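Pasting the structures in now, so scroll down.
Taken together, the values in this text are just the output of simple stated rules run on the coordinates, not laboratory data. As the structure is a computational prediction, the values presented were derived from the model and not from experiment. Cβ atoms are built from the backbone, for glycine too; each structure is taken alone.
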Structure P
Amino acid sequence: MSTGSKAAAKSEAVTLDPELLQSVKAEARRARIRPETFIVRAIRSQLEHAEDVRAVERSRKRGGKPVPWALVKKNLGLDR
């Protein structure tokens with residue numbers, strides 16, 4: 001998934017219930033960003049998560065095995 005786009009942004013209307021809208025506004029305020037930016041980042045994060053889930057599913061179908069987190073960190077040089 002691309003994290004950015006050179007194409008012109010498009011607008012899409014989304015209806016949020018009042019409680020969700022208040023939560024979005026509060027979190028955006030804490031992060032010192034506009035609510036619109038918070039929503040776009042949340043959508044991107046969810047799409048990345050969905051992509052990760054599909055990658056795991058593909059790996060499992062090919063017989064892939066889980067790798068312990070400690071080994072992942074070691075292989076990436078993050079165990080220091």
Structure Q
Amino acid sequence: MPFLHASVRTADESPELIDHLQVELLRLATGLLGKVASVTSVLVERVPGGVWRVGGNPVEPAAHVSRQLIPAEAFRFVTRLRK
């Protein structure tokens with residue numbers, strides 16, 4: 001089962017934002033990576049304020065998405081991003 005995990009820091013606390021991010025990540029997983037939506041798991045978690053920094057400076061909004069790619073997936077993903 002494919003699994004995508006996103007950590008998000010934003011002032012927007014609405015549940016609609018999480019719903020939107022989950023839908024969009026699933027769309028990208030199926031569209032760019034060819035994953036089957038019915039078996040793809042997406043987790044979006046909120047990160048508390050004050051804990052996300054880039055270059056030592058606090059940032060907002062911020063997000064990090066992770067997904068383990070097998071070599072064929074990585075090649076397909078990078079190839080489509082370059083178009």
Percent of Cα pairs over 14 Å apart from the coordinates reads 66; which among P, Q: Q
Origin of the derived value -20000 (helix-only ellipticity at 222 nm (-39500 (n - 2.57) for each DSSP H run of 4 or more, over all residues; to 500); candidates P, Q): P
For distance in nm of label points 7 Å out along Cα→Cβ at positions 39 and 63 computed as 2.6, the structure of P, Q it came from: Q
Structure from which 5.5 was derived, mean count of other Cβ atoms within 10 Å over residues 7-14, options P, Q: P
